[in-house]
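Following this line, the structures themselves.
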Structure P
Amino acid sequence: MKREELEQEIEKLKKEKEECLNSWKRDLANYINYKSKECERTENIIMVLKEDMFFKLIPILDNMFLAEKSIKGELKNNLSVKGLLMIKMQLEDFLKGEGIEEINEENFNPEFHEVIEEVEGEDPGKVKEIIQKGYKINNKVLRPAKVRVIK
C-alpha cells in the first residue's frame, strides 16, 4: 500500500472511532437518564405505598385516642391500660419517625382542616376543638383534621 492509501485508511478509522465513541457517549447519557427516571418512579411508588399503609394505621391510632379519653381515674393505673397507652405511644413514635406529623394549626386553614361545625366565640377563624386529628407527610395532607371553628 502506498502512503497516501494508508493515510486515507487512518482517517477513515479515526472517523469510525469518533462515531463509535459518540454513539457510546449518547448511549451512556440515555442510560443515566433512564436510571434517574426509574429511581424517581420507584421512590414515588414507595411513597404511595407508605402513604396507603399510614392511612390504614391512622384509624387504629384514632381508636386508641378515643379509648384513652374514656379512661377515668383509678383505671389509668391499671397495668392493662398502661400497656395499651404504651402501645399507643409506640405507634405515635413510629409514625413520627416515618415523617407523619399531626396537623396542629390553630387558625382555620382549608388546606389542613375540614369544618364539622361552626360555633360562637371571640376569636373568629380559630379552631375551637379538634374532633378528629389530621395528619400530613412531607407537607402533603394524608387526612385533614375535622374541627369546630369559631365563627
Structure Q
Amino acid sequence: MSVAFTKEESAETASETLLPDRPISLNPNLVTAAGLQALERQLQQAQEAYEAAQKIEDVNERRRQGAVPLRDARYFAARVRTARVVPDPTSIDAVSFGSTVTFSRADGRVQKYRIVGEDEADPKAGTISYVSPVARALMGKALGDVVETSGQEIEIIEIS
C-alpha cells in the first residue's frame, strides 16, 4: 500500500517502519543443537517484542516499535526452518563442524575456537563460523598439521 493512503505523520515514519529484510547467507544453514535452541529463543523474543509493540495505541509509534521485531521474526523463522543440526563430532582425529580446535600462530599466540554455524559464531566467546577462512583452512586437518590462512601459518595443537 502506498504511503499516500495510510495515516502516517511523514515519509520519515514510513521509512522507519519499512525495514529491508536481514540478509540470509547462501551457505547451508548448519547449526549445533545449542545453535538451533538459540535461534528458536531469538525467534520467540522477536515475536514477543512484536506482540508487545502491537499493544501501543498510537499507530505511528506501534509501527516504529514493531518494525525491527517483525523483521527479526522473519529472519529467525527462516533460519529455524532451514536449520540442519549437525551432531557433535564423534572423533577427534580431524577437525570437523562442532570441533574445538586449539592452534598456535607463528607469532606465538595460541587461540582456541569451536567451529559452529554462522548465526551462532561469536569469536569473542570462542566460536567461529564454519565458513570463516580459518575454519575452512582447519576443516579435515589433524593434530600437528600446519595450514596457511590470511598469509600466516597456524599449527593445530589440540582437537576436542
Structure R
Amino acid sequence: MTALDLVWFVLALILMLVGLLGAVLPALPGTPLIFAVAMGHRLIVGVSGAQTWVLVTLGGFAVLALAADFAASYLGAKKLGATRWGMVGAVVGGVVGLFFGPVGILTGPFVGAFLLECVSGREWRESVRAGAGATLGLLVGAVGKLACGMGMILLFAGNILWRAYGS
C-alpha cells in the first residue's frame, strides 16, 4: 500500500464513521453513505480498493439496513396496537422531530402516533401504547442500522488491509 493509498484509506474510514452516525442521526444517510464512500474509494484508488464482491456485499447491506429500519418501525407500532393512523402519525412525527434535535428524533414518532390515534377516536391508553411501539421500533431500527454499518466498515477495512498486508 503506497502512502497515497493509505491517505485515501484513512479518509474513507473517517467518512464511513460519519456515515455510521447516520444510524442514530436520521439527518445523515448512514449505510448508503458508507456504501458510496467505498465505491468512491474504489474509483479513486482503482484495483487497490475493495474487491468487487465486497462492494456488492456492501450494497446489499445498505439496502438491508434501510429495509430493516422501516420494518422495525412498522412492526414495533403494529405489535403494540397501532392502527394505520398511528403508523402515519409516527412517520409524520419522526419527520417533524428531525427539526428538534435528538429529543425531537426520539419523541416525534411517539407524539405523532399518539396524536393521530387520539384524533381517530382511540382511548388515550391505546394511543400511548401505539406511540411507545413506534418509538421502540425506531430504536430497534437504529440498532440494526448501527450493526449493519459497523459490519460494512469492518468488511471494507478488512478487505483492503488483508489485500495490502495479508498473505
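Read-outs throughout are calculated quantities, based only on the coordinates presented, and are distinct from any laboratory measurement. On a predicted model such as this, the values are computed, not experimentally measured, just so you know.
For which of the structures P, Q, R does the calculation of relative contact order in percent (Cα under 8 Å, 6 or more apart) return 21? Label of the source structure: Q.
Out of P, Q, R, which one gives 66, 31, 23 for Cα extents along the principal axes in Å as computed from the coordinates?
Source structure: Q.
Source structure of the calculated read-out (Rg/Rh (Cα atoms, Kirkwood Rh), for residues 50-137 alone, 1.21) within P, Q, R: Q.
Looking across P, Q, R, the calculation of helix-only ellipticity at 222 nm (-39500 (n - 2.57) for each DSSP H run of 4 or more, over all residues; to 500) that yields -29000 traces back to R.
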